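Next come the structures, one after another.
Values in this text are rule-based calculations from the coordinates and carry no lab data. Predicted model, so just to flag it, every value in this text is computed and none were measured. Cβ atoms are built from the backbone, for glycine too; each structure is taken alone.
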Structure P
């Protein structure tokens with residue numbers, strides 16, 4: 001495999017060259033030979049667009065609203081065969097429902113009404129449908145802790161697609177959940193994978209409990225629910241960032257942070273993941289790549305022959321493809337503003353996101369050379385915002401070898417911590433917030449810790465411990481107020497797209 005420093009130099013030079021020569025005029029209309037179709041969704045108007053690569057006109061339809069429902073679903077997912085759509089709806093009275101819509105006949109097949117009144121939210125993961133499309137798994141967040149609601153905080157439900165009947169149910173009060181000894185109150189269960197039960201294997205649903213309506217986290221608890229016996233156990237990989245699954249091969253890829261290697265920097269708070277990870281068919285976990293930048297996404301592409309991953313550094317987002325032999329190739333620069341793509345049998349598709357420009361479905365197809373050919377399959381008629389919600393599933397390619405692990409790199413020697421913003425232990429700072437906001441002070445350095453109290457702008461504090469990097473990408477300090485209260489708060493937050501320093505040093 002290429003020597004590590006030579007590889008990084010080649011990547012940097014290639015990325016600079018690509019970034020300087022590519023324009024949208026280089027993209028050609030999609031031609032015959034592409035093996036995919038894709039569904040797009042616009043939540044504002046309920047518009048569904050079915051896009052094809054071979055010059056076939058796109059099919060556009062508007063999702064009909066059920067009786068009593070006045071807004072289009074905010075969350076949707078499509079079955080693996082592309083035949084059925086599930087959506088989270090809210091009617092005029094605030095009642096949440098999950099409904100199944102048949103895309104072929106344009107009719108609703110079944111409905112589940114959330115019990116006990118309004119809920120806080122509903123979630124539908126990318127692989128919420130079972131393999132054969134007969135079952136749907138979805139999450140419901142009934143309430144946050146302390147709201148005086150008798151219902152379980154959250155529920156994870158499995159629904160029969162044709163009847164709407166609930167056939168499996170897990171909630172936050174279940175003994176199997178309590179046995180985990182995790183604080184899961186106010187969390188939304190989001191399904192990652194759904195392996196339906198058969199005569200020869202148990203049904204398994206993997207999910208991550210996500211704090212709903214909070215600052216978010218860079219990593220979550222990964223959980224597995226066994227439908228046969230109702231047990232729940234921890235499996236951390238299913239809570240990792242940007243997890244993707246090559247379903248036919250049971251292979252996984254994700255990104256995470258490994259502090260033994262260099263990490264990139266962001267202009268404000270965020271997740272500074274630096275390691276591309278992989279689990280092979282046998283379940284072995286190992287790293288594939290790190291280069292000292294911030295990694296933000298990973299996906300199986302080219303029918304599983306490659307992994308595409310995104311890298312951010314110095315205000316520039318670049319994408320690369322890694323094949324199973326360990327060769328890394330820079331990908332075309334029209335991916336620069338893209339944060340999600342879907343693999344196809346011969347490449348990948350994604351939506352362009354140039355500000356003020358109509359979105360396009362771009363199609364990159366791998367051929368004889370290392371770099372893919374670039375095509376445009378569809379251009380939106382206006383500047384409405386669409387999401388890519390489905391593409392033909394990958395087959396995994398028969399007989400593919402496992403991806404090659406990255407070369408062993410010696411851990412870096414520890415370096416003295418730098419203290420940004422002039423903050424230092426024992427120093428004084430003043431709270432800085434906007435528009436009357438309060439700074440939350442927590443029991444530990446992370447958003448999962450309890451809020452102890454809040455401080456208004458202008459409050460002087462003493463810094464007694466820090467800085468500490470939390471799992472969400474924020475920098476935390478333990479402070480003490482002049483009246484003797486103590487706890488952890490963030491050094492800076494994102495405000496209106498820019499970083500706002502919430503602790504200003506007093507000199």
Structure Q
């Protein structure tokens with residue numbers, strides 16, 4: 001039964017009812033019904049209502065302070081699907097419905113916000129602009145994340161841009177692919193989700209690690225176990241391709257170069273390997289804090305190798321605080337490919353002399369760069385010793401076996417040499433003639449450096465990088481008597 005009554009209200013009372021009038025679109029009957037419901041609750045527990053009203057009259061109270069604190073600390077985290085559903089409900093069939101529902105929520109206690117939605121189509125939008133005007137920026141962002149999640153699921157709209165203007169938040173949405181939409185939501189509102197998930201999964205581990213990094217003033221390096229294992233063992237490659245590929249989510253040779261460089265910079269900085277990396281078309285400049293020249297050289301070689309695996313060929317120049325990487329001309333790329341394509345041979349002592357002559361001939365046309373020459377020498381030398389080990393079925397080296405190998409390599413290089421044990425743990429080689437390096441009038445320094453790199457990689461391959469070695473090169477360019485000497489000190 002509907003009972004009709006005349007009600008007299010002054011302007012003061014109408015102003016007090018204004019928020020409810022807006023909520024019910026001016027329907028006074030609906031407003032009165034809601035007031036009666038509120039009064040019924042108040043009569044049942046009048047003391048609690050008095051406390052609520054008293055609290056609302058204060059700018060700061062327990063409930064509002066808690067909400068503000070929670071929203072502030074939720075920044076960077078997305079609400080889950082169930083939360084979005086509980087907030088917005090089921091009755092959203094258009095953007096105008098969404099706007100109405102949002103403004104109903106915004107007018108509730110503590111929020112104090114209004115939302116405006118402009119779009120090209122109310123039911124199947126291709127773009128939309130959301131304006132959120134509220135007294136609390138953290139509440140604005142949380143409401144924007146709720147809207148973004150619903151717009152993504154219901155309308156395939158993704159975030160193209162967000163702006164904060166005088167306390168208001170504007171969010172621009174456009175239609176896009178689901179993967180792009182998901183990525184943009186994470187970038188704008190869910191960038192801390194994965195972090196907090198891991199923190200909650202392993203709190204003891206992350207508490208310890210954060211405490212350690214803080215105590216060390218972040219002067220730390222982190223590395224995957226595979227790399228640590230390589231560093232501890234012999235025949236090290238110093239690659240972290242597995243770590244990079246997992247971080248980028250793609251095989252290293254399929255990552256676009258621009259993306260690869262950006263990810264490499266982020267990864268190496270946060271792992272503590274480098275301080276910074278300047279990227280431009282002409283060079284890559286690596287800032288580091290290493291002091292050991294060997295470590296700096298290996299870091300430079302690591303970058304060169306990773307860039308090569310990604311499809312780019314660079315040379316490196318290592319300095320005290322900087323490593324400069326420059327793209328090689330096409331001849332350098334061809335040279336690297338030529339060395340990599342050299343086939344293993346069926347004979348235990350293969351005649352690599354022709355290959356060697358071709359490499360040295362091409363090196364004349366490459367801009368002089370010590371690290372690049374050594375890199376090519378290392379690649380070529382590795383091919384030779386690995387082939388020798390395979391054909392001779394060598395599982396481990398001893399001084400006698402290695403001296404025999406060095407003598408056979410000297411024959412390939414057309415050197416006049418003699419190898420012997422100076423003591424139980426020291427091998428000495430005397431090279432009286434090396435036609436690839438020394439002519440009657442001069443020493444070819446590039447060829448000499450290349451030959452040295454062959455011996456270095458052979459020694460490292462056989463006994464590891466911790467073995468001491470000394471190259472004593474003849475300084476008299478006209479001398480045919482004074483030999484070059486190589487000393488190799490083995491571990492006891």
| remark: When FRET efficiency 1/(1 + (r/R0)^6) of positions 168 and 408 (r between Cβ atoms, R0 = 41 Å, to 0.05) is calculated for structures P, Q, the one with the largest value is P
| query | Quick one: Kirkwood radius over Cα pairs in Å came out at 24.7 when computed from one of P, Q, so which one is it? | reply | P
| field | Ranking P, Q by distance in nm of label points 7 Å out along Cα→Cβ at positions 280 and 400, the structure that comes out highest | value | Q
| request: Could you tell me which structure in P, Q was used to calculate relative contact order in percent (Cα under 8 Å, 6 or more apart) as 11? | output: P
| field | helix-only ellipticity at 222 nm (-39500 (n - 2.57) for each DSSP H run of 4 or more, over all residues; to 500) from the coordinates reads -16000; which among P, Q | value | Q
